[in-house]
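Following this line, the structures themselves.
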Structure I
């Protein structure tokens, strides 16, 4: 019987980006003064300080307000209302600073709590666990692919209904309630340049130029814990009258509750398939030595997993194949090619049956070299 309360310990084996959907803009949200750091504005404190300094310069409040309405952080520095002395680790004018030099004008923001501290949302882990269970269930249930949703965003809904239940009220994963992690210190944040490899035909000294994206991440090595509650009363018959739909619901959950009990094993099997795919993808690519080193170590970690441990990919950067039925969808190349075309999964329109998909990966850029991938974590489940 599955435990009612579980604790999941998450160890980040690579940097992880869980985005808010917000892009922080140069000179509005952040500034790089040239000391090797990026400073993220504390807007309220910054405005208050600027008003005080402007008043000390003899400016009227209305004039200052008009100036600030159209001024960037860099322009405040040019006017002398931001000084070199303001840029340090303890400055009240900035919420935090991160070491690095952005390649673009936008930085993708990492999710944080109301106090500005990063954490891991339970929804992110539950989404990954849902994929793990769906991959395991597909081999048993063998969902059909002939009645997918019209929209790309909802294409998989009919398949999910076949796997987990006909609607949210009858979804098996109602019985897997994942809470948020505790927040961690801002020092666990880092600024990374993510390299979409390979995305360009041009090369520089034998390497693809590709495309770079600046992101905030939780650092490799960060450890977090999340509570998982399994309301086992949903899976039980308490010998009280209930209608035929309730009987059907209980029968469905009784047939498939074993999936929850075997979550760690399903996670290990899913990780094995992903590792095989990634090693195969990079096998003949000699321009990414850091990636080869990373996956050699990850495979070694996989071989030493305990019975209640598994690997999974979280957040942005893992790629389409880590969040879908991937291999199940690719069993028939012609069917998969139609799916790629129908949902415009390949915007270039060059995909042909048998072509690898997706063709790119998100890698951390280390100077001019493509570094390790994003998103890999180790999950350890404990009965609480």
Structure II
């Protein structure tokens, strides 16, 4: 008992020390008292973080798309396995959702809601923040800007739109490299840092910085040239957001409202978290706040090659280019899992040659699209450290079991 208490005190001391060190670094390197304050006040991110940032509203209009519901047989359990473990496991879905801090789980098949469940205090009108599923929205907005001619090509050099980063070894960097997570921009993920040093990493800076434009303009080349390898990097969506602002003359939230949210017939308004009131730049890497059923509508746009609610919201060729394995980069999500990455969508190749693709965010936020079964599945919530789940594999197996 005494030993465990002593260990807990040591861990607590190290956590507090790391936060104070991070605050000192924030003050000295980034000249940002607000960044230091956020590190000290908030620490690790949380699924309720939409409450701590200012936000820009995303309005719906009166043309709400109809999603009928049907009382059909839906699997009560799922049989799945992790290749690294090699052992099948059977999960009762309701129990799984309860113990993994799932807040919402929705399954839509043939444009009909066949399962809609809310758990752990959540309701249909509860707000869920997107975390990195926002990156798939960014990709859709890039597609919209291309369609309108605001962006000429994904092969355009980034310095065409952001000349401030020219002359530092990134001149060959293209918009496609941003979308593929293959820029070679220097980025230190949490996984490469000891726990005590994580507040010094790029993940914290790109999450808590009160001036994300300024943060994005500090990018420097890393060890790998652009276009050569996948390396997940939260500076990419920030640069994309700056490009969208400059070519459209609108805030990114306004552009999402005009090109996606209202045309798809969202049922509820939404919002996009901002870095700060003073800067007013959308948290491009993480901050869309919406209801689960409207995240499902976004998935339906991509299930139907860009057509939903009686409107061709995105060109079919863009949807296919953004999500198919052709030209994708290998991006392993675990040992033995046949996965890929394309334009801010993750993908799974199935045994029969078909593929599923999905938007993914921290703590297990997913918008999963399975064209082979005409299915969209949304899972939102927290994540239990004691019951880790590889959600894409579990959902892939669940789709396999659906008629």
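Side notes on the structure shown:
- Structures I, II were shown, and relative contact order in percent (Cα under 8 Å, 6 or more apart) at 28 was computed from I.
- Looking across I, II, the calculation of log10 I(q)/I(0) by the Debye sum over Cα atoms at q = 0.11, 0.13 Å⁻¹ that yields -0.90, -1.14 traces back to I.
- Which entry (I, II) yields the derived value 0.25 for FRET efficiency 1/(1 + (r/R0)^6) of positions 36 and 76 (r between Cβ atoms, R0 = 41 Å, to 0.05): II
Every read-out reported here was derived from the displayed coordinates using simple, explicitly stated rules and does not represent laboratory data. Computed from a predicted structure; not experimentally measured. Cβ atoms are built from the backbone, for glycine too; each structure is taken alone.
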